[in-house]
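Colleague: Take a look at the structures below.
Each value in this text was obtained by applying a stated rule to the coordinates, not by laboratory testing. Owing to the predicted nature of the structure, the values given are computational and were not obtained by experimental measurement. Cβ atoms are built from the backbone, for glycine too; each structure is taken alone.
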Structure 1
Amino acid sequence: MRKPHETHPEPALTFAPPPNLTNVTIILLEPSVPGNIGSSARAMKTMGLNDLVVVNGPKFKGEPEALKMGHGAWDLLEKAREVKTWDEATEGLHWLIGTTHRKRRAQFPQTLPAREAAQKIAVLSQKHRVGIVFGREESGLSDAELRRCQELSTVPSGAEHPALNLSQAVMLYSYEVFVASMGEIPVQPKTLATIHEVESLLKHLGESLAKVGFRPHQGTPESFLRSLRRVLSRAPLEKRDVNVLHRVCQQIDYYVDTHGGLR
């Protein structure tokens with residue numbers, strides 16, 4: 001009797017992950033079950049991404065469901081950062097892209113297709129840290145959370161109900177960033193301010209404007225600051241830009257504190 005034909009499978013085609021991928025952070029906001037975290041980690045690992053942050057998620061390290069769905073990415077799951085707040089998750093990032101499948105009104109940051117967002121990430125992450133935040137499985141990111149992103153991104157779809165599940169979305173963005181990062185990428189020569197440095201500037205601007213009695217023509221001071229955040233998010237701010245604007249505020253503060261207000 002002849003033996004069954006023995007096959008020797010060829011090794012899989014692999015590509016070295018571009019080095020800038022170490023500057024790309026995937027943030028999962030309040031994922032519902034450990035399995036979704038595991039499958040998202042596996043999607044990241046497949047595409048060379050290795051920095052995962054989970055905000056207010058369930059216990060997943062060592063959980064059977066997470067290990068099963070994250071097969072091959074156990075190291076990534078083990079070193080994933082678990083945090084409680086948005087500010088902790090975005091610490092040290094220079095640019096944050098929020099994912100959404102809903103059409104947004106004009107007062108939100110601009111929305112880019114996933115591929116276009118990935119091309120921007122590929123450039124910025126050559127020198128700076130960039131985050132992609134994914135919302136809750138059922139409701140996504142809230143309006144307030146989306147306003148704290150510098151840009152929004154969506155996956156174009158022809159379906160009537162276009163929402164992807166969490167790990168599908170993570171895989172798609174991870175793939176697009178991987179592909180966009182291959183080849184020659186122009187390096188961002190400027191030193192950008194971090195998200196928290198820009199937020200500190202916005203707070204300072206609000207306080208200085210209040211000191212001189214500024215009142216927006218329409219809306220509340222809070223809504224004006226949201227509009228100002230949107231304006232400042234149209235392009236990444238350099239550190240020196242932030243410092244200049246802080247100095248303007250400091251001059252206003254000094255004058256008001258010294259003279260008791262503007263005449």
Structure 2
Amino acid sequence: MNNQIKKSYKIVQINGLKVYYYARKRKHNGPKVSVIFLAGYNSDMQGNKATYLENLSKKIGFEYLKFDYSGHGLSEGVIKDQLLSSWIEEAKYFIKHKLNYPTIIVGSSLGGWIGLSISKKTNKKIKGVIGIGAAPDFTKNIIKDLSRKEKKEYKKNKYISLGSDYSEENFIFTNKFIEDTKKFFILDKKINTNSIISLLYGSRDDAVSLSTQLKILEKLDAKNAKLTIVKNSDHRMSSVKDLELLEIHLNTMIKDIL
């Protein structure tokens with residue numbers, strides 16, 4: 001990325017690492033709502049969904065923020081050395097210190113997990129969560145799905161290296177990372193939230209199961225929660241029709257919380 005483009009981003013220091021973010025102020029006549037995008041694992045704020053929301057903020061006028069987790073994109077750190085607790089802390093920091101209005105979280109995959117995790121009743125600023133292929137507790141399945149040989153290697157090496165359809169490089173999950181995620185499992189208890197929850201899921205999602213989405217609905221203690229299944233869409237949900245659907249759901253949520 002050239003320096004000219006890099007200049008359009010801002011930097012904050014969190015836990016000793018530079019974290020890059022993009023923030024757009026609310027237009028004078030725009031809705032008094034903040035929207036923050038939380039990306040998936042190994043994704044960044046340059047992706048289609050993050051950019052689409054940025055353009056929507058210009059059109060509709062809501063306050064908007066996106067950022068790269070530590071170890072991702074422009075931000076400092078190596079991804080395999082980071083923890084879920086750090087990324088949750090970063091998301092909370094931006095919501096608390098950089099957003100000025102009732103907030104909607106749009107979270108993709110891992111970002112959906114983070115969004116649901118921090119939307120609890122104690123966080124009154126968060127009014128809505130849109131989960132796109134939300135992947136809560138996904139590390140539980142990583143260990144469960146390992147072969148006997150892989151489990152032995154994991155125990156010996158303290159990490160597991162897994163191939164992915166969404167990256168040329170393997171994903172490396174350390175024992176430290178996986179153990180840290182256990183503090184944030186949400187599907188083993190009720191998810192108490194005052195937020196409106198909208199889950200978007202592609203029928204061809206081969207990374208997160210439909211049963212996970214149904215489990216989220218089952219565990220949600222929320223007055224307004226729904227699941228929309230889109231035929232032939234995949235885990236990324238970044239096609240034109242998927243992005244248009246995201247816009248519809250976001251507009252509806254903005255109206256509902258105002």
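Colleague: Given a computed value of 130 for volume of the Cα convex hull per residue in Å³, which structure among 1, 2 does it belong to?
Modeller: On the way: 1: 167; 2: 130.
Of the structures listed, the value fits 2.
Colleague: Ranked on distance in nm of label points 7 Å out along Cα→Cβ at positions 26 and 170, which label among 1, 2 comes first with the largest value?
Modeller: On the way: 1: 0.5; 2: 4.8.
Largest one: structure 2.
Colleague: With helix-only ellipticity at 222 nm (-39500 (n - 2.57) for each DSSP H run of 4 or more, over all residues; to 500) coming out at -13000, pick the structure among 1, 2 it was computed from. List each step's numbers first, then the result.
Modeller: Values: 1: -13000; 2: -10500.
Label of the source structure: 1.
Colleague: Related question: For distance in nm of label points 7 Å out along Cα→Cβ at positions 18 and 154, find whichever of 1, 2 sits highest and give me its label. Don't jump to the answer; show the numbers that get you there.
Modeller: Working: 1: 2.6; 2: 3.6.
Of structures 1, 2, the maximum of distance in nm of label points 7 Å out along Cα→Cβ at positions 18 and 154 occurs in 2.
Colleague: One of 1, 2 was used to calculate relative contact order in percent (Cα under 8 Å, 6 or more apart), giving 21; which?
Modeller: 1
Colleague: For which of the structures 1, 2 does the calculation of distance in nm of label points 7 Å out along Cα→Cβ at positions 34 and 74 return 1.3? Could you put the intermediate results ahead of the total?
Modeller: Working: 1: 1.3; 2: 1.9.
Going through each structure in turn, the value belongs to 1.
Colleague: One of 1, 2 was used to calculate mean count of other Cβ atoms within 10 Å over residues 82-89, giving 14.2; which?
Modeller: Answer for the origin of the read-out: 1.
Colleague: Then there is this: Here distance in nm of label points 7 Å out along Cα→Cβ at positions 178 and 218 was calculated and came to 2.4; which of the structures 1, 2 was it taken from? Walk me through the numbers on the way to the answer.
Modeller: Values: 1: 4.6; 2: 2.4.
Attributed to the structure labelled 2.
Colleague: Okay, moving on. Here Rg and Dmax of the Cα atoms in Å, for residues 194-233 alone has been calculated and equals 10.2, 30, so which of 1, 2 was it run on?
Modeller: Of the options listed, only 1 reproduces it.
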